[in-house]
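Take a look at the structures below.
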Structure I
Amino acid sequence: MKTIVKIVAIFLLCVNGIGAVYGGLHLIADPSGSGLQMPLSFLEHSPFKSYLIPGIILLIVNGILSFVTVATILFKTSKYPLFIFAQGVLLTGWIIVQLIMLRVFYAPMHLTFVLIGITLIGCGLYLKIKMRWLPQG
């Protein structure tokens, strides 16, 4: 079961990472958001005037850190469950903050990524509990 949970976590982290790198790079390259069909009016209730800063945050927090987390799993570092858990919290938090700031709800994207975040939280907790009860060696 532990192997299946790790595979699920790796898959979800890659889905999140690929999407975040793609979106982040597009928002950095074109801070108007038009390339991703995101009008600047979405930012009306946020502290941002363009998508540049959100793009940088998206790229680093959800993109690069997702792949760093995959590396912690593949290299079997002792803290990989914590990384999985943290990435789930960051992703879920990102979506919640996005909903609050943008005041736009797009069910296919928002629900999918909140569920991915919650699943990652669950995977991280499960793996941490399993590591605690398994003999060290």
Structure II
Amino acid sequence: METDEVFQAWTSGDLEKMLQATENKTNLIDRHYLLLGIVTQTYKKRKEPGYGDLCERYARIHMQEFGEIKPALIKELDGMMPSVPTFQNLAILLTEQERFEEAIAVCNSAISHGVHDGTKSGFEGRITRVRKKMAEKK
């Protein structure tokens, strides 16, 4: 299969190249990994100026497009739903910002897509923990 600029960007691990490639048309698999790469890198730096906003922006784009991406991803992976840390990363980011209702909505979106966060209690448990933090802030 021929590679394009989006594939080259997400496989490079270069955040600047990945951000530049977001406007390019590509297949759904490369689009998924491009957005995931951006979210992963910006999430790690979320405490640094500007990175939290970038993380949220691209995580929301990824979530918005995930309904279209999901079938192609499952087909590519022989029927398996892979881990999609975007949902978990955004839920944590929003919880850290005390935007609890938004974090819960992200968790519910993950649940509706059948995404798991790799934890024992899953996104259902994450919702419980977010609600507990929300109650502590009241």
Structure III
Amino acid sequence: MPCEIIWEHKGVLKRLSGHVSADEFVRSVEAIQADPRFDDIRYVINDFSHVSSHELDADLLQELAAIQYGAQASNPQVRAVYAGLKNDPELAQLLQSILIGSKRSVYRVALFDTLPQARDWLQGEMRSAWRSGLGTRASTG
């Protein structure tokens, strides 16, 4: 699986392509969470736009939820975003049922058909978080 990890201003874009094995996907998650920059990010976008096949299943997603539980201690603010799912409705349904429906993920999880949709949603999330922070500071000062 070619996996390109791109560190952005407040997050990470993980571009996946070709065949995504279970082990490679978990290693990419662990690599991001082990990086010192992880403590300061607000999102991770997992872009599946160029994935031809994958080994993600319910067991792997439950393992992923456990890994996220540990990482939450260093950064509870992360949004886990999955984009490029329009060509794989089965993966979208699996992510929906395991990470969102069962509430196993400690992070806010969002699913999108395209990367631009994911970025639009993240912009709104960041604006909302910024406004909430301003309101909190104003009320304490």
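Readers should treat all values here as calculations from the given coordinates under stated rules, not as data from a laboratory. Just so it is clear, the structure is predicted and the values come from calculations on it, not from any experiment. Cβ atoms are built from the backbone, for glycine too; each structure is taken alone.
Points to keep in mind about this one:
- Given 2.3 for distance in nm of label points 7 Å out along Cα→Cβ at positions 11 and 43, calculated: source structure among I, II, III: II
- Identity of the structure behind 28 (criterion: relative contact order in percent (Cα under 8 Å, 6 or more apart), calculated), options I, II, III: I
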